[in-house]
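Every number in this text was worked out from the coordinates using simple rules, so none of it is lab data. This is a predicted model, so every value here is computed, not measured. Cβ atoms are built from the backbone, for glycine too; each structure is taken alone.
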Structure P
Amino acid sequence: MKIGFAMCGSFCTFSSAFEQMTLLRDAGHEIVPIMSFNASKIDTRFGKASDHVVRAEAISDRRLINTIEDAEPLGPSEKLDLLIICPCTGNTLAKLSAGITDTPVTMAAKAHLRGDGPLLIALATNDGLSANLSNINALSKRKSVYFLPMKQDDPVKKPHSLVADFERMPEAVAATLRREQLRPLFL
C-alpha cells in the first residue's frame, strides 16, 4: 500500500511516530512523508528539525512533503491508499474539524478526503478532554475519518491531555482500511 505519513508538532511523541513509520515500511508499505511547517522547521529539546526531516526521508526513501503546494496533489493525482496523521496536534485537529487548510498536513488531509480516502488520526494534545473534545466528536462522525485509540498520558499533572496508543497502529490501520473505528476509542 501507499501510505501518507503526516507529522505535526507534538515533538515529544516523534520517537513513537518514527517507530510506527518504520514498522509500516518494514511491513512492505510505500511511505510518503509529510510534515507540518512547525514539525519540519522547529528545533526543540526533543531534537533538531533537520534531523527529523532526514530521518523521515531515510525511512521512506522519498523527499519530504512540507509545503502546501507539494501536498495538494495527494488526492487528485497522487493517490494514497491511506493517510495517517501521527502525531496530530490539537491545533491540526481543530483545523481539520473546521475545514481550515493552511499547512501541508491539512492540505494533504483535504486532498485525500476529497475522494473519500481513509484518514487515521493519532492524536497527541494537552487539551483533548477540554477544548478539543468537541473536535474529536465532530471528526468521529465524518465519513472516512478514524482515530487511533487514545488514553490520558498523565491524568494527575495533565488532566485534559490525550495521546494515541501508538502500539495499536497495526490494528488501527487494518480497521481503518475496513472502514471501521477500532474500539475502544478511549483506553
Structure Q
Amino acid sequence: MADQISILGIAGSLRKDSYNKSAVRAAQQLCPDGAKIEIYDLAGLPLFNQDEEKNPTPKVTDFKQKIRAAHDILISTAEYNYGMPGVLKNAIDCASRPYGDSAWNGKPIAIMSAAMGTAGGLRAQYQLRQCFVFLNLEAVVQPEVAIAAAHQRFDDKGNLTDETSKKMIAQLLQNLIYKVRLMRQPVKAAA
C-alpha cells in the first residue's frame, strides 16, 4: 500500500524483558490499519564519541537510515533516577551527529513510558521532550501514556494486560498518524 505509514519503534532500554520493549510490541499489535511499526533494537549501538562521528559504525549508519526511512518515530522509555536512560540519550546523540546530519530533523514523534513507580516514567518523558526542541522533532503531546506500576500491567510473557493503557496507546498512535498525514499535505500559498 503506497499510503502506508511506517513508524520506527524504539525502546529506551536494553533489558531483555523490558516493560518498554513490551510496550512497543503492544503498540505494534494496536497499530491502526494503514500503518505499521518496525521495532529497532538499540543493543550494540556504540557510545557516542565526537572524535568518531564522521566515521560511523555500521550500526550507527543503519540506525540513521532506519530513522530517515520511517515516516515517524515512537519511543517508549524507561525512567532511571528521575530521567531518561543513558542508552536512549546515547542513541539520540548518535543519530543527530555530525552537526548538520541529524536523522531526526523534522520527524513526527510520540513517546510513552512504562515504569515500576507511580509516575510511570513521566519524568523521563519530560526530559526527553527537552531534546526534541533542538532536534526539531514534531512531538505528539496528547495523550501522555505513562504505564505506572508496570509489573502489574504486563503478564509474565510481556503482554500488556491493562485495557486503559491499550486504549491510550491506540489513541497516541492515531494522533501520531494524523500528525504525519497533516505534515504531508501541501502548504497553500497566501493570497
Upon calculation of mean count of other Cβ atoms within 10 Å over residues 140-147 from the atomic coordinates, which of the structures P, Q produces 18.4? Q
Kindly point out which one of P, Q the value 3.8 was derived from, the read-out being distance in nm of label points 7 Å out along Cα→Cβ at positions 132 and 156. Q
P, Q: which one has P(r) over Cα pairs in 10 Å bins from 0, in percent, as calculated, at 9, 38, 36, 14, 3, 0? Q
When relative contact order in percent (Cα under 8 Å, 6 or more apart) is computed for each of P, Q, the largest belongs to: Q
Identify the structure, out of P, Q, from whose coordinates mean count of other Cβ atoms within 10 Å over residues 100-107 was calculated to give 21.2. P
